[in-house]
Structure formats: C-alpha cells, structure tokens
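Here, each number is a calculation from the coordinates, and none is a lab measurement. Just so we're clear, the structure is a prediction, and the values are computed from it rather than from any experiment.
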Structure P
Amino acid sequence: AFGNFKRGYTIVDRIGTRILRDPYTNKPFVGFYTTKRTGGMLVDSQAIKLLKIAVA
C-alpha cells in the first residue's frame with residue numbers, strides 16, 4: 001500500500017487504561033496487567049492505494 005496515510009487513515013486512542021493487580025505474584029513483588037485500547041479506520045480511500053504485482 002502507498003499514498004498519503006496522514007490524510008487517508010486515522011488512529012484513535014480510546015479513553016482510559018485498565019489496570020489489574022496480579023494476586024498470585026510472590027511477596028514482596030507486585031505484578032500488574034495493563035490494557036490500553038486503540039483503534040483505526042480508513043477515512044479517505046482515494047488517499048491510499050494498494051499495488052498488486054503478479055509473480056510469473
């Protein structure tokens with residue numbers, strides 16, 4: 001794919017971060033699992049094109 005990705009594709013960070021404490025980590029250590037959601041979508045199909053080349 002090639003083109004103007006800034007104009008053609010948008011990446012969005014979702015609000016909020018999820019943090020979960022691991023109750024099974026051995027003391028004196030504390031473990032955490034964190035999750036952050038992101039998304040993206042094509043906003044202008046004319047700005048990005050896919051070039052397909054056949055192999056002979």
Structure Q
Amino acid sequence: MTKGTPSMGLRNKHSHIICRRCGKMSYHARHGVCSSCGFGKSSKLRKYNWTTKARDN
C-alpha cells in the first residue's frame with residue numbers, strides 16, 4: 001500500500017453520524033458517545049474550561 005493520494009480513496013466509512021441531542025456529525029456510532037456534547041456518556045452537557053477564552057478582569 002502506498003501513502004498519499006491513492007490511500008485517500010479508501011476513506012469511505014463513517015465513524016461519526018448525526019447526534020440526536022446537538023445535531024452535529026459528532027456521534028460515534030460504534031462507541032455510542034457524542035464527542036461534541038457528551039450524549040451517551042452523561043446526561044449533563046459536555047463542557048470544559050479550556051474551550052472558552054480567558055476574560056480580562
């Protein structure tokens with residue numbers, strides 16, 4: 001198998017599908033967890049402090 005352009009034609013499987021909760025293409029069908037909102041893992045919305053910019057006070 002060669003690297004590069006010929007290998008890109010083999011990338012035709014979908015590991016992520018549309019999430020029922022947030023509507024993004026972030027729900028991993030095999031793992032059953034949304035990487036964006038955390039659906040399937042927790043009832044609370046997935047949120048981290050490092051995703052927001054720090055505000056100057």
Structure R
Amino acid sequence: PELIGSFKTSPGISYSALAPSGVVKSLLALVEYAKGRLAAVRPFWKYFPIYLRATA
C-alpha cells in the first residue's frame with residue numbers, strides 16, 4: 001500500500017483509557033481526515049485499507 005496521509009490527534013487514543021467517551025471524538029477526527037484525503041475516489045473507498053496506530 002502507498003501512504004496517502006498521516007494524522008495525529010491530541011490527546012491520543014491511549015488517553016481515552018481514562019475517559020472512554022473520548023475514543024469516539026479521537027476516532028471521528030481520524031475518519032474525517034481519511035474521508036477528506038480520499039474524497040476524489042469515494043466510489044473505491046471499500047478498497048482502501050485504513051490503519052490505526054497508537055502508542056501507550
């Protein structure tokens with residue numbers, strides 16, 4: 001796969017262990033970024049892998 005973009009949220013996903021409701025906010029920001037980067041190829045979204053990486 002070819003890297004199309006990279007995006008970080010702050011605080012990160014690991015912070016959400018202390019506040020689980022924050023996971024939704026972090027993931028939504030990541031998904032919206034991916035949707036924006038891939039907007040021109042929307043009919044083919046199902047073929048694009050999206051990887052989530054997190055550190056703790």
Here semi-axes √(5λ) of the Cα gyration tensor in Å has been calculated and equals 42, 17, 7, so which of P, Q, R was it run on?
-> P
Assign the value 17, calculated as relative contact order in percent (Cα under 8 Å, 6 or more apart), to the correct structure from P, Q, R.
-> Q
